[in-house]
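Computed from the coordinates by the stated procedures, all read-outs in this text should not be read as laboratory data. Values in this document were obtained by computation on a predicted structure and should not be read as measured data. Cβ atoms are built from the backbone, for glycine too; each structure is taken alone.
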Structure I
Amino acid sequence: MEKASVELSRVGPPLKSDVAGYKETNEFPEGGWGWLVVASSFLIHFIVLGLQYTFGVYQQHYAAIVFPGVKESKISFIGTLGSSILFIFGLVSGRLADMYGFKRIQFLGNVILCGGLIIASFASEVWHLYLSQGVLYGLGGSLCFFPAVSVPSQWFTKRRGLATGIAVSGGGIGGLALAPITRSLISKVGFRWSLRILGLGGFVLLSIASILLRTRIQSKPNTPILDFLLFRNPRFTVLFLIGMIVSFGYLVPFFFLPNYVLYTGLSVEMGSLLLGLLNGSSALGRVVLGFLADGMGRINSLFLSLFVGTLSIFLLWSFATGFTALLCFVLLYGFTAGGFVSLFPVVASEVNGHAGIEKLATVNGFLYVSIGIGSLIGIPIAGVILDASQQYGHFSYIPTIMYSGAMMLLGSILAGVLKFLKA
């Protein structure tokens, strides 16, 4: 702990506290108000990523009821646009959080995100949704997300993996909870009022999160917003590549499993159940692997997460033609590969020797651009591979499954390389 404190004093100003009565010190609290900060981050992930994971409910309704003559690819672009902006805008939003304070930037994001949902409720054309449920959601979500994913590292070092795992598990739990809520609201009050209700409810929860959000580290305000010096650190560069390459394949099961299930003879309800279990096991894996990372090493845990996730794709999904086999796949893949989400920011705090903890939101902003790029390009590539398949039935998905596994395998190899690199 003493060594960590000395290192922090070299790379930035002393730790600061905006918690009343808290003694300024270079020691990490490892608890106390830090657990309320974790709860704040959990709430932010619950809303921001929960809404992202449940967009498919709106997509189905838009395609069938609201815009029946519009190609589904154009409707799905609403969600793709929002998700991509959320991560790619991290180039700016992470640095803004470090410069002007996590609480201010998070609350600004709250207003933009929830305002975007309410504006979307008045949409009469698809392009209206591009701007509201796409762009405004993405911008607001980005301003909320990067303070949330970065702040646990300011309060914990020994328990950093566990704290971050609990925080980011909010995304998976949000997906589990908000999907049935959204579906119920649409059926009872229509999609317009469902957007308004979720917008107002989200504003309340994100405001509570803002009250609980506290930072302990003051960043340097005179550094550039786009700090490309980060790439001078080879470990940072490799971690950036890991994020991009893994994102090409990581989300493929989340997007394609529901339709794959239909080709095996199972029902739509079974597909929804398996997708829900995939999200649930992913949330659990984020907490457990985060906890294990504190003991076995964060990069070791990242490698284990990606490699076992790869094996589950090649050995389980590619051969799964019944419910039991698919259940084994979603539980194992969700639990192991889901750890990637919680371990990525934790590993970032370990490899960013150039920036230090006081610029972690900036570091995460750069790193998550890689995930945005991978998500934006990787899923369409998987769709093209599926469309080009000459097979029939569930066999038509084999090339797409192999593509997903190959990207995960390459990411795990790079994680092994990262272990032996020095800054």
Structure II
Amino acid sequence: MNVGFDVNNCGACGKVCPTGTSGTAGCTSGSCVLTCATGYGNCDDDATNGCEITLANNDKNCGVCGKACTATETCLSSKCECKTGTTRCSGVCVDTTSSDANCGLCGRVCPAGESCAASACQCKTGFTRCGTACTDTKTDASNCGACGAACGYGKVCSAGMCCPAGQIACGGVCVDPSTDPSNCGACGTACSGTTAYCASGTCSGACGAGTTACSYACVDTTKDPKNCGVCGKACLATEVCFGSACLQGGFPGSGIVNVTQATRINQWVGTPGQLWQRCYSKAVNGGTGATFRSLCSGKAPTVTVARLNSAGVTRVMGGYNTGAWASSATGAYIGSSANFLFSITNDFKHTYPGTSTTSTSYAYNNSSYGPTFGGGHDWHVNSTMNGGYCYLGHTYTCRVGTYPSTTCQADLCGTYSSWTVEDLEVWYK
């Protein structure tokens, strides 16, 4: 008897090596070994129960002991395969009927605001399709309450309503949560009792320094348009409260536009009572394009107004720029799709986009240029601040004619380049 190799006396007399299920017992150098049949495994290292695992279809031991399939896989013929209803995309099994990153097929990503359902990208709950994109009309200032209902500059979309910046919609009314005692800090948070005053969005027992209690709202009467100077004194829609006094919004002291024209410009901008401050005047500051840029650098948004003379005919026009003019930039476009050119003479707002619907050339920064708008440029004032050229229609719409016709150019400036700048002012908010 050789106890080194005898399965019935392995290592010692009477020590029998177990055979178990789907396995063959063996004795090697006095130790019992178990050889599993093809397709089986002794994955718990317990010879007494033999080769207990069928490796061809075990999700925790697929093909070999210890190789586990993921939650989205199953073991088929000793390989981890995607479960029925899923597809392997970049090594991971996904349900392409509902995967936002693989909608309908691998790699098709649903845009923001959309989710995958029935293999197609669809608007998420609470979102509305406006054009080609899904958006939340409760908060989207370009589609506020409904597709295409855009809020004007200086307004935000709150609960589907356009409200002035800093205000929120509560029960269909725009309120200032920083001062409204019925909606202090949030809609429905009412101040009462010993903390009846709303100060900076918090119910308080009294108003702080620099504010006055007006119907339990703590307001700054030096600039509150509803309580200007004293409680209850409201400014007109075309006025602003400045230094405790209601002042006509617009461009005070302008040598180019009057109050009526200023009101029209503010209507175009979307801030009817806005009071602008001047950073540059050709009549006052003179100089060059570099002078204008030095004085107005970093200011935004701005309104440029100009009086042009073409063959003895005077035209008043200008442009609105949401971007900041810079004194050092060379060859950089700034602004946004809210930019526009305007003609006081024609009472017309030249909006974006013009012929080039994909252009983002709203306004142009060059260290020596005067105010310059559009790609091409639609309106360019040269470095002397005395002239320039009009090539209207590229970035901003024509009122008459089409780009690049002289009819369109002449409508704004009188001609392409045969005009002079009699005066030009730049105002900032």
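A few comments on the model shown:
- Entry that produces 25 once relative contact order in percent (Cα under 8 Å, 6 or more apart) is calculated, selected from I, II: I
- At a computed 17.5 (mean count of other Cβ atoms within 10 Å over residues 99-106), which of I, II: II
- Test item: semi-axes √(5λ) of the Cα gyration tensor in Å, for residues 107-202 alone calculated as 29, 16, 9, pick one of I, II: I
- Which of I, II yields 3.2 [distance in nm of label points 7 Å out along Cα→Cβ at positions 187 and 267, calculated]: II
- Answer label among I, II for the case where Rg and Dmax of the Cα atoms in Å, calculated from the coordinates, equals 20.7, 67: I
- Answer label among I, II for the case where distance in nm of label points 7 Å out along Cα→Cβ at positions 123 and 283, calculated from the coordinates, equals 5.1: II
- Answer label among I, II for the case where helix-only ellipticity at 222 nm (-39500 (n - 2.57) for each DSSP H run of 4 or more, over all residues; to 500), calculated from the coordinates, equals -25000: I
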